[in-house]
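Pasting the structures here.
Bear in mind that the values in this text are calculations on the coordinates, not laboratory data. This is a predicted model, so every value here is computed, not measured. Cβ atoms are built from the backbone, for glycine too; each structure is taken alone.
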Structure I
Amino acid sequence: MSQKSIHNFVFKTIDGEQKSFKDFKGKKLLIFNGASKCGFTPQYEELQKLHSQYGAKLEVIGFPANNFGSQEPGTDDEIAAFCKKNYGVTFTMASKVSVKGDDIDPIFEWLCSQENKSFTGPIKWNFEKFFLDENGLLVERFRSDISPLSKSITKLIYKKAKKSY
């Protein structure tokens, strides 16, 4: 894909509003694919803590997806209610998307193809995390089993972004 930054993309929020990643310029981003019926679902609580603690510097954005084990069968309204009731989620949630396969959302097609110090390629399971700098460039990816509150993620919040050319 020819986009150089995630700031070139727009998405629909879980509430149905169009949102541009340009709105987040100057902030770091942690993007993840979530599911309500997954063993990693309790990470919503950690993601909310991350948002509450670092929200001035970091935007957490969840993209519900039903690609793995049919673990996100709900509608946007059901997913939003579940996340709010069970985990007090107040960070940005997107409308449900596909994160792999022929119908992969363009945002995740781009994210999965970006060079970074971790790995590239398809998402393997729910709650994979993508950390982007203030310029909208992918810095690092984390598999599902890495806690959102892990030192490997929180240390990136204070790391300076590389210059964008």
Structure II
Amino acid sequence: MQLNNPISIGRIARPVGVNGDVKVYSISNEPEHLTGLAKITVALPEGFRKLNILRSKRTNNWLRMTLEGIETREDAYLLSGCEIVIASSELPKPSTDEYYIDDLIGCRVIADDDTELGIIKEVMKQGHHDLWVIDGYFGEILVPAVKEYIVKVDVRNHLIVIRRIEGLWEES
């Protein structure tokens, strides 16, 4: 099976029980992104495999899934650590003020006083909010991805404007 531009939306953590069920986490830590699916595509070392979902039950911030053809704990163990993927063309449009991490990586970042800061090289998950890692003119800068610091995000033009935060970067 071929899949163009696969995007990871989840990960199979480990077997649950003895009947082949698996513990699944959403990449976004929101299981709702995986609920309601009838099938998943799993990235295996030998390629992609589509699996029908027979049952899915939410437990805290993960899902317990029963997958067709995965009938024993040993079958489920072989899927441990595998990513659940979709084609990038299948991604839903993000809501207003939401962005895919891949859209942010590589964006130029400036402060609201037009100071060039650099390029976003990574987005780190940090509990209640993400941290944007900017690599550039003042070394590495970590910016909390919260509304009070973000002035504008223009992914189409690869430009992000953030509010100047005293002490976040040192100008020499």
- [ ] Taking 28 as the value of relative contact order in percent (Cα under 8 Å, 6 or more apart) derived from one of the structures shown (I, II), identify that structure.
- [x] I
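Compare FRET efficiency 1/(1 + (r/R0)^6) of positions 71 and 143 (r between Cβ atoms, R0 = 25 Å, to 0.05) across structures I, II and report the one with the greatest value.
I
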TODO: Taking 2.7 as the value of distance in nm of label points 7 Å out along Cα→Cβ at positions 119 and 135 derived from one of the structures shown (I, II), identify that structure.
DONE: I
TODO: Looking at mean count of other Cβ atoms within 10 Å over residues 15-22, point out which structure of I, II has the largest value.
DONE: II
Open item on the list: By the measure distance in nm of label points 7 Å out along Cα→Cβ at positions 23 and 47, tell me the structure among I, II with the highest figure.
Closed with: II
Task: At a computed 9, 32, 25, 20, 11, 3, 0 (P(r) over Cα pairs in 10 Å bins from 0, in percent), which of I, II - done: II
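Out of I, II, which has the highest value for distance in nm of label points 7 Å out along Cα→Cβ at positions 39 and 55?
Result for distance in nm of label points 7 Å out along Cα→Cβ at positions 39 and 55 over I, II: largest is I.
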TODO: Consider the structures I, II: one of them gives -1000 for helix-only ellipticity at 222 nm (-39500 (n - 2.57) for each DSSP H run of 4 or more, over all residues; to 500) as calculated from the coordinates. Say which.
DONE: II
